[in-house]
Structure formats: C-alpha cells, structure tokens
Structure I
C-alpha cells in the first residue's frame, strides 16, 4: 500500500455524477466523492432555480458549504430556525443536524458537502453501476 499523498486536478469537463438532492428546478453534482477515491472530504455543486430547495439532509459527520452565487436561506430543521445567506456566506452544519437550502427568487449556487463523505449520498450510483454491469 502506498501512503504517499497524491495531487489530483479536477477539470470542469470531468464526469460529475448527478445527486438526487434538488426539489424543483436545479441540479446537484458530485465533484469530489468516494467513487474517485476521496475518503476524507466530499465536494458537491448544487444549483437551485428560484424558489427551489434541496431535500432534507443529515449526515453522520459535519458539512460545510459556500454560497457562490445568488441568495438563499438554510433551514435548521431540528430547531425550526432559518438563516439568510448572501454570496460569500460559509455554512457549517454539525453532524446529525437535519437541514435544507432554499434558493431566493434569482436562484443560488452552493459548493461544499459532508466531511467525511456520507456514503448514503452515493448509494444510487453503486446501484446504477451494478445494474448496468
């Protein structure tokens, strides 16, 4: 086993598998995920159309997101609180917390994800590979 750290460049045209995280208009894609060998971190791109939202999420570990474009709010479903977000906002979510993002009228784009990766987010990709193979 080689324990030497590796550097990997992820290009914008790299395969990014779809993640079923969006309710309404939008798209979610895995950029860094276990299927490419990542074990310590995941990074997703979530693009939400105006008024669209992510599904309810909760992960065993923490999650961190950056609001790259648009406006949104994050709902903490455990405390029934909501927090407004603007471009440049960083969001830290403790492990086990139920949450979702809701885009403002012009939509929103997030980059981030659970750390370590949450295997449940990729189960559909393993099923597709097994079914296709």
Structure II
C-alpha cells in the first residue's frame, strides 16, 4: 500500500464516529480506536487522527506525544493497517518518554488485537542475470 493512502481525520465529528464504534485497544504507550470507514469515503484509504489530552502533560509534552504518534503511523499504518478503516491514536501519559521501539510494538499489538493487522506484501525478487 502506498504511503499516500494515509489520510488525516480533521473534524470533531470524525473523531466522535471512531470513538462511538467502541473498537479500542489500550496499550502501555497508546490507545488505538478503530471504525469502519463510512460508505461515502474511499475504501482503499486509511484515515488516521491523533489526540493527546492534558493528562499527558503540558503543551510541550502533548505536542511531542502527537509527533511521535504521527511518525509511528507513517511507518506502520500504510503497510500493516487494514484499509477502509478510520483510526484514532490517543497518547497516554507514557507516550512522550516511551522508547520508539516499544511504541511500535504497542501499535502492532493493538492492530493485531483488533484483527486489523495485515502482513506486509512479499515483494517478488527476480534472479540476478547470469546467476
């Protein structure tokens, strides 16, 4: 899946729709919420939103947490998240300081728990000429 298929949730109503679907997985570093995309949207797209409440900390920590979640989503979601869904990544108190490898494992575990994990496509390797 191409990285351009990752779109952002922007409106409050979109966040509330994902929250209302009540599909969530809490991990130590993040909370993942998911919902099937509405019929009107592109079924191949993966739409993602990010949020961090004041429980995470001051504005600096909240922004750091959101930046880390965005980087994580860019790395994992295009290849492994089920298309045709909307996701919200919610920062937790541990998000700003948690190791990035641990956050990656948290997101992978959350996707698997919600049964939205897809293995990366296997690329066919052509034999080298003359081999």
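Observations
- Label whose coordinates, when helix-only ellipticity at 222 nm (-39500 (n - 2.57) for each DSSP H run of 4 or more, over all residues; to 500) is calculated, return -11000 (choices I, II): II
- With mean count of other Cβ atoms within 10 Å over residues 10-17 derived as 9.9, matching label from I, II: I
- Source structure (of I, II) for relative contact order in percent (Cα under 8 Å, 6 or more apart), computed value 27: I
- Rg and Dmax of the Cα atoms in Å from the coordinates reads 16.0, 61; which among I, II: II
- Origin of the value 2.2, where distance in nm of label points 7 Å out along Cα→Cβ at positions 26 and 90 was derived from one of I, II: I
Only the coordinates and a few stated rules stand behind these numbers; no lab work does. Here the structure is a predicted model, which means the values were calculated and not measured. Cβ atoms are built from the backbone, for glycine too; each structure is taken alone.
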